[in-house]
Structure P
């Protein structure tokens, strides 16, 4: 079992969040990334670690995009106020998130941590 990585994220209110990383499953030192073909992603942002859900990003709303063969994961929140969710309407300063991947047989926790919001 691979433990999820802890990483702090930052959102700039009114700016698009676009964060891309490669999931290596512990083998990246050998140049091997994990093939994520068939996986769907879900990122849950909460006011407290076990609190109320503020935003949910997933593969269906294009908030979590996965390139399976490359092993890359992209997190995306639009800045356009007409989109849901968007960074323009965020009214909190700090929250907690967890990123989960699911291939239909198992769910893996990949990333978690605190997410802060700053204004220009």
Structure Q
């Protein structure tokens, strides 16, 4: 893994811990946004590891495609990319702790899988 990829992974790791902090603080409305950021940074790590400059965009499917991951992902992983899309992101209310726990768990699983692809 090159230095730029390591930097992106470090940022993604920080974001997943931030999501957990938000969950513990019962700030459920922010968990999905932070999970989105986490996955975006991990995908940019893959692109960087291919010695490409990641685009400034926010489309997770596009980033996964640029990183040549789309064909390797299972349906659950691909669905998570759609769920985290900021334009389609569901509004999480103040009583959605279960949804947030699931979202963090799925995001962590995807991040670990992405790291294995590096």
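Read the figures in this text as sums done on the coordinates, not as results from a lab. Computed from a prediction, not measured in an experiment: that's the story for all the values here. Cβ atoms are built from the backbone, for glycine too; each structure is taken alone.
One of P, Q was used to compute FRET efficiency 1/(1 + (r/R0)^6) of positions 69 and 85 (r between Cβ atoms, R0 = 25 Å, to 0.05), and the answer was 0.95. Which one was it? This value belongs to structure Q. Of structures P, Q, which gives -23000 when helix-only ellipticity at 222 nm (-39500 (n - 2.57) for each DSSP H run of 4 or more, over all residues; to 500) is computed from the coordinates? It must be structure Q, since only it matches. Each of P, Q could give mean projected area of the Cα convex hull in nm², for residues 53-100 alone, but the derived value 3.9 comes from P. Calculated for structures P, Q, Cα Rg over 2.2 N^0.38 Å is largest in P.
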